[in-house]
Structure 1
Amino acid sequence: MKYASVILDVSIGKSLDYSVPSRFLATINKGVKVTVPVRGYPRTGYVLDLKDSPDFTPVKDILAVHENVSIQKDLFTLALWMAKYYGAPLRNVFKTILPSSVRKETREKQQLFVMRAQTKDELRALCSELRNKSSAQAAVLDAMLNAKKGLLLTELLEIAGVSKSPVDSLVKKGALLIDIVRIDRSPLVNEDYFQTPPKNLSGEQQKAFDTIAENIESRRFRTHLIHGITGSGKTEIYLQSIQKALDLGMGSIVLVPEISLTTQMIERFRCRFEHKIAVLHYRLSHGERMDEWNRIASGKAPIVIGPRSAIFSPVKNPGLIIVDEEHENTYKQTEEAPYYHARDVAVMRGKLSGSTVILGSATPSLESYHNAETGKYVLCTLKTRADSASLPRVKIIDMQHEYEKAKGYTLFSDALLSGIKSRWERGEQSLLFLNRRGFHTALICQECREPVKCRDCDLALTYHKNSNSLSCHLCGFASPCPNQCPQCKEGSPMKFRGVGTEQVERALHAIFPEIRTIRVDADTTRHKGSHQKLLREFGSGKADVLVGTQMIAKGLHFPGLTLVGVLNSDGALNIPDFRSSETVFQLITQVAGRSGRGVSKGEVIIQTTMPKNETILHASKQDYISFYNEEIAVREMFHYPPFTHLCKIAFSGENERQTLSVAEEFRKQLVLKLPQTFELLPVVPSGYAKVKGKYRFQFLVKGKAVYQLAQAAEALRSQFNLPKTVRMSLDVDPTSTFF
């Protein structure tokens, strides 16, 4: 007799033991989905372990084994590590690894195809006969006579304007045939592409590739950090490394930070590897994701491309894992536990599967570069651009002087406007970067100086001119503009303040009416496929200026783009977060790198009110090393990563006083459970003190023993009397201590 320890999908804090009936012995394994009885009801869960005797008696039998839903061996081991490292329940980790379409066993999509069972002459005769007897059947035959080979049943019913009944009648008469066809829901179906050969590598590229290729051949886990300036040809190294893995019968996973980058990356990979790639991202439907998952699991698609969740794809015999733009914060899961970082999970999956891992960035995270400096990673440096392209010229504009010249606020400096005009006249393209969407960022009362805030969040509402409304970018609340201040109720005038991408686009049209623009931000890319459509339009020359937020700041390659304007580089420097300087440096460097990637020389204009700021100066020169040396010294002085681990323990609830009290009591008890080597900072309101009607408090813990910290916090949570009205989250290695 065998017994299985099962982790249930429901909120039970430990595994339960069940006996395995003999009929399931051949199909049950660790990680497979099962149905078991719990208090008289069938529940699903996953097998954690198989053993010869149960931990308690009596035990009940497993009801069913779902062979098609299981977690493969290296992913199962990875899940155990994630639960331990991030202090998260194992059921949450399994839920993260298996997408809902797979867990719910979404069926593959099939449709009915209708064909002619008789000759056209026979069907014409039958149609004439039925014209007066059954107009519905005659309409169906008319549609089928005009079809080349046949029609999908849904199309036929729409064209003929009938129900399915007359079609069934014609099938019974032997006039038509119905067959089942499988619909390929892959996001790559019907996409045009031209196959391209590998490019010749430069000396720097070849050196990096040779080191990586040797690692892939020896099948030995190692992490390589490719620190290459923007446009240095990191993607070509990725492509040739993947080909090397393919030649040796290994699969590859390529992570990109967000969907806007997925579009261009897919095009380049499709041109090299054709049908061998699968795409996974959150904008796929359940059915599309299920189809891609099955192609990967079956080995039909040995190359997977996607944002952070793609790291959990069931690639057969994985040999290479690539994390492009590894510094990006979007690799961090922030919505629900486990709060994992896909870059770190990628490195651990590489270790567990014996894969080669490549991290690539022009602006590596301080943690990754520190690991390379200390020998934990292999450092590969690319100092020159590929294809003889050169770095763009950079000009820093002091906006205080521009305000004085304009005798007030102005969006664009004279240098930027003349640059846009000259590029437009030469048929070249420009990019304007502003990391704020909307038209105005706030509506402020002139009497009490308070902005109109969201009713549920501690955030000023943003004005959107297209909808003529105020909107909250945290919870989505929207309202019309008030006639008087909601705070002081005075009749004093209300004034808009701040600038967003919507206003930038309109202002540009007011100055240059004939210039064509495309705006890419969260407002213009709500619909499926909108990223791809907008970026393709810009790439094909249908617009002169691309206006956008951080969605357009990295990874994109447009040879005709020769001018980049950074409209406001100062805002994020004032955020009280230990990563604020690093974030600003990365954003400016990355967006500047979009310029001059073709034959023509590029130019970057950085508008700022802080022209002497060291972070901005280093970014303008793309001088990562100088920035790193300054910033790493500050991190070491104040004991921040990479010299220690951080854990952010946050609490949220509708009652402000109760939530604060719970946070302080939890911190007080955690102090007793941790050794003095850990530093616990005081409880403070979160950066956004109120979100969606809930007050938020947090405290930070610093320490080097991350497992000890996570386990102590998780153990205390299981014992702590947490009120049902207060929610607690445990975030190990947070990317921000503010948000």
Structure 2
Amino acid sequence: MAVQGSILGNAVLRREDSTLLQGVDEYVDDLDITGVGYIYFVRSTVAYGTINSIDVSEAEKMPGVIAVYTADTMSLPSFVGFPLIAEPLGRPPLATGHVRFVGDIVAAVVAESRDQAVDAAEMVFADIDPLDPIVTPAAALADDAPLLFPENGSNVCFASSIGHDEGSPDPFEGADRVVELTMESQRLAGVPIEPNGAVVVPDGDSITCYFSSQTPISLREPVAGLLGMDQENVRIVAPAVGGGFGPKAGLYAEHLITAQAARNAGRPVKWIEERSENMSSMVQGRAMTLTAKMGLTNDGKITGIDVDVVADAGAYPAIGGILTLFTQTMIQAVYDIPVVKFNTVCAVTNTTPIGAYRGAGRPEATQVMERVLDVAAKELGIDPADIRRRNFLQPDSFPLTTAGGANYDSGEYEKALDAALAAAGYAEMRAEQAARRESGSAKQLGIGVSAYVEVTAPAGLHVEYGKVEVNPDGTANAYVGTSAHGQGHVTSFSMLVSDMLGIPMDKITLIQSDTDDIPRGTGTLGSRSLQTAGSAVHVASENVLDKAKELAAHLLEANVDDIVKGDDGLQVAGVPANALSWSELATAANDASKLPEGMDPGLAHELDFDGTDSTFPFGAHVSLVEVDVETGAVRMLRHVAVDDCGRILNPLIVTGQQHGGIAQGAAQALFEVVKFDDAGNPITANLTDYAIPSAAELPSFETSNTQTDSPRNPLGAKGIGESGTIGSTPAIHNAVIDAVSHLGVKHIDMPLTSMTVWNAIEAAKS
């Protein structure tokens, strides 16, 4: 029997794609559950107001209505979505006393059909006295601003700073030049292809909750606690999930109300979010104003930086209220900066709550650093690539604890930049740009460069559950606390088990996303899955192999050191006939008479893998755009990305993550923005007004990788899910401004629409 070679590092086709493409997978709305009722939420059309009364009497008389609930008739406790948020800022699932954003839930209607629930909802009358809304953080932080949560004592939900203590060094000491930039990282909507949803099925004292969630396992504890139930009576399941990007992580008020409604009715209740609901009620991302001052010497060396960030938490702060902490953590970026000062304040407003969105606080750090560095390069007359190279942290600096508190594991930043510049043909790009400028062409080229480092498995998310077991039929199961929604976990984790045990991938089943099967777990967010759950699967498989070797040595009367992997099992080295299949080994492992003394039954191992800290992937991007200076229209021509995510398990999956991430980064740079009017009304609440790009608006991205292994897990892996987004946005942003910089344009805020760019050109002319 030949020993199977390693499949790790090879481009293995994704096992999950066939069912995705055939439409076989079941999402929340596809679940065939008998006797289901439908819940529809009556939402505030007022951004801020006092609730006088909510009349549901007419709604209760409507055909098919099972129940109508308000805060008076469904008593659920307020909850905060993140431990660092103060209790007074908690959200009541059904609005109590006040409504605080357009979309706040004032009532819930349960009916026999969805149409009947919608019709009855139109008969609910909420008498609300409008109050003057606070729509921006600046307004919330004004001295005379009314308090949205008086018991909190201010509109501030989070504040932090570094380098501001008395006697702290001056970041501009020794600087020949100080450059300054203020920029917006605009509010974005998650827009998953599948909106939010839930089906809750009661069974006596127990409930089963089917949620379209990235974090089903970790939802069990808060759902049980807020409903006053024992955890063993709450089962959480995530079926197939159609996209998440961060907003589907964590608990929603709708989850709780749907669950309680099902308990009250004694029958299943379903909620499926409409797109317009999704655009106003699902948490949104970014929403920061960042000001950076950077000191530099005349030869382009950074002496220090001072960054100030004002962030919008929206109406009910959860993790979105503290995301500037990640911005602070990553503010030093890839550079050797002697002095770093940072200050941030996050305020509540009468807008949709902010949550995690691809990158979650880390992209903003890269965006402001890469923009102010381009401003500095322009003022000093230094090529943007050269100014970065002059300031990079060097490989011998690691491990390194930065001024922001990040504990960088490894990095070769110059190597990634050089690879990106070479792949792009940077010198040729600059030559073509110069030729177009000299000719006075209406279509000017812009070249943008960015370098980045990001943190994956951040904020203590470096621990995850995993288990591997071999079954008597020779198949294997892998159990993980993460929860896939498109990332390729079935393929990746099967590769790990197959590589270690030699069991074919098609005989390995990934079990996830169900608290009946998984005792604990955090979920899928923060680009953490491979380095945490993947490492757990790897270590568990290793332990299973060691145990199986002991068992095989005992049964084959051989030395354990002579037991090696063979086809479909283990064998004595050099004696192929002296072998046991995995089926035989697993069967023997459950037969006490065949076990060596002291060996526990079963061929399985489980653990909570602890990577001890985060990992820090990095990379460099080069973007080439064409800007029509007569219309302001922007067209992406090329985008070159070199991303380093440590050891690559499956390059096909890494490439897919790179392409998806770059597309989302391009979307922020060029297309997407959530807007509210002065009354707090969302004016981008559908996909007619909110612009998301299709493939037709984007070029085919050119991606490659360097590899700098992380020492913090046995795979050497770092995350890749958010890297493309973090690296691409500032490269594209820089490219567009570079295209018109010779016209006097110094900065344009995103999104860089044709109107925005044209206005900037006209303003520079005048």
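We did not get these values from a lab; they are worked out from the coordinates using the rules stated. In this text, all values refer to a predicted model and were calculated from it rather than measured experimentally. Cβ atoms are built from the backbone, for glycine too; each structure is taken alone.
Below is a table of values for the structure above.
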| quantity | calculated |
| --- | --- |
| Test item: mean count of other Cβ atoms within 10 Å over residues 406-413 calculated as 22.5, pick one of 1, 2 | 2 |
| If P(r) over Cα pairs in 5 Å bins from 0, in percent, for residues 342-589 alone is computed and equals 1, 5, 10, 13, 15, 15, 14, 11, 7, 5, 3, 1, 0, 0, the structure in 1, 2 | 1 |
| Value 0.05, calculated as FRET efficiency 1/(1 + (r/R0)^6) of positions 238 and 302 (r between Cβ atoms, R0 = 25 Å, to 0.05), assigned to which of 1, 2 | 2 |
| With helix-only ellipticity at 222 nm (-39500 (n - 2.57) for each DSSP H run of 4 or more, over all residues; to 500) derived as -8000, matching label from 1, 2 | 2 |
| Structures 1, 2, by relative contact order in percent (Cα under 8 Å, 6 or more apart): label with the highest value | 2 |
| Answer label among 1, 2 for the case where FRET efficiency 1/(1 + (r/R0)^6) of positions 206 and 350 (r between Cβ atoms, R0 = 30 Å, to 0.05), calculated from the coordinates, equals 0.20 | 2 |
| Read-out semi-axes √(5λ) of the Cα gyration tensor in Å, for residues 126-381 alone, computed value 43, 20, 16, structure in 1, 2 | 2 |
